[in-house]
Structure P
């Protein structure tokens, strides 16, 4: 899987937390607390956990009984997991696993009540989603899936620039290249997750979770512009001069413009009726 730096993950975390749909996060927490006997330990497996942003999102939500949760953080980046242990190692119910997420059969999913992921599923392939759904569905007591912040292919800037749509189209094409799991779903991740898990016997709930960024998020927007520029630099629809003009224009409006990046959150609950 494509690696991410601690600096980038830290930079985006506040925007991610604001973007998460509160009702869907609350529904995931409610399902954990109400579907199992009070006081019993529940295991949450976080795929592509990074430094533990999903754990922190649950911890910051009200009425979350962290003492009843055992977190298994899965990532292939040892440095990110080391940072997660540094930040949350005081939690006795924290386990970290450095492994290849693409090898679903080797993931420690057994006995979990909830599988979570943040900003992951737009990086994975359709085969990954199919295999994961089958792996969860086939368990005696299937866990739920909470997948937040799946990029949906939309980005809106103000003020507008003539190349906004051209750059966005090029970026979305880049989002569908192989990120380590096969050809990535990119902007199709949310709709594909919904279709597959609905067809696998889960009750699926979705909600929009866009980044809404302005001058207060200028450092994140600056990094986003640079990242987009790098991602589309080799696209045949953009010449170097035009792309640099777009980048310079966008960075000139860091303190006066806005940016909305679309995401979707999804919660798939096993149907026990």
Structure Q
């Protein structure tokens, strides 16, 4: 494996249990994927194609039935400490303030956990700075029920980044938000990534989101999930929202939509 690849899937297959494995019934199959250091990739595809399963494999929450996975040059043998995660539901703890929710990973992940009491003031300042970056300055003492959905998701992204992970995994993070808030958060994520250049793996149903944010978009087939299309996004960076109205952008979105439509159609024919 070359050290230039931050994530490296080598012929990875996953069956969810031994019974399914004995029947050769896989959730994902034959995944070969190399992601460069600092690259932002997005994964799209029809529902149930294995996008979330891929995330679990990347973070070590699931072990492959066959094949090997390397992240940052190391084989993945269990849950990764170098990654942060955010999901469609912000899942902030209702009894903790915004600041305390963001600080949570530092209380439970080493090496921060053992230093938390001594360095709490320093960590709190780090969290406040991150909250200011995403437009939540002044909301440190608010509870989740006092925040809008978009604000909660901003706090969730801060929580995922507070321990300065090398990789950020996002599973439909903006799917429940209105279009205006979603686009606002695209720009916040773009700016955070531009500044810190951590690796990002984004799972989304929103093709515009994938094209706006990613360096490379991968399309997954219906279950068992495989990567069937790799599309490098050649739109220049930095990208602002105006690019989403250009013919070049629209052409890429239509191309990806065509691939997913063909996959759906093929699945419908098989199921008849």
Distance in nm of label points 7 Å out along Cα→Cβ at positions 17 and 73: greatest across P, Q for structure Q
Comparing P, Q on distance in nm of label points 7 Å out along Cα→Cβ at positions 33 and 185, the highest sits with P
Note: mean count of other Cβ atoms within 10 Å over residues 145-152 at 26.6, derived from one of structures P, Q, originates from structure P
semi-axes √(5λ) of the Cα gyration tensor in Å, calculated, reads 33, 20, 17; among P, Q the input was structure P
When P, Q are compared on FRET efficiency 1/(1 + (r/R0)^6) of positions 129 and 249 (r between Cβ atoms, R0 = 30 Å, to 0.05), the highest value belongs to Q
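Values in this text are rule-based calculations from the coordinates and carry no lab data. Fair warning: this is a prediction, and the values are worked out from it, not measured in the lab. Cβ atoms are built from the backbone, for glycine too; each structure is taken alone.
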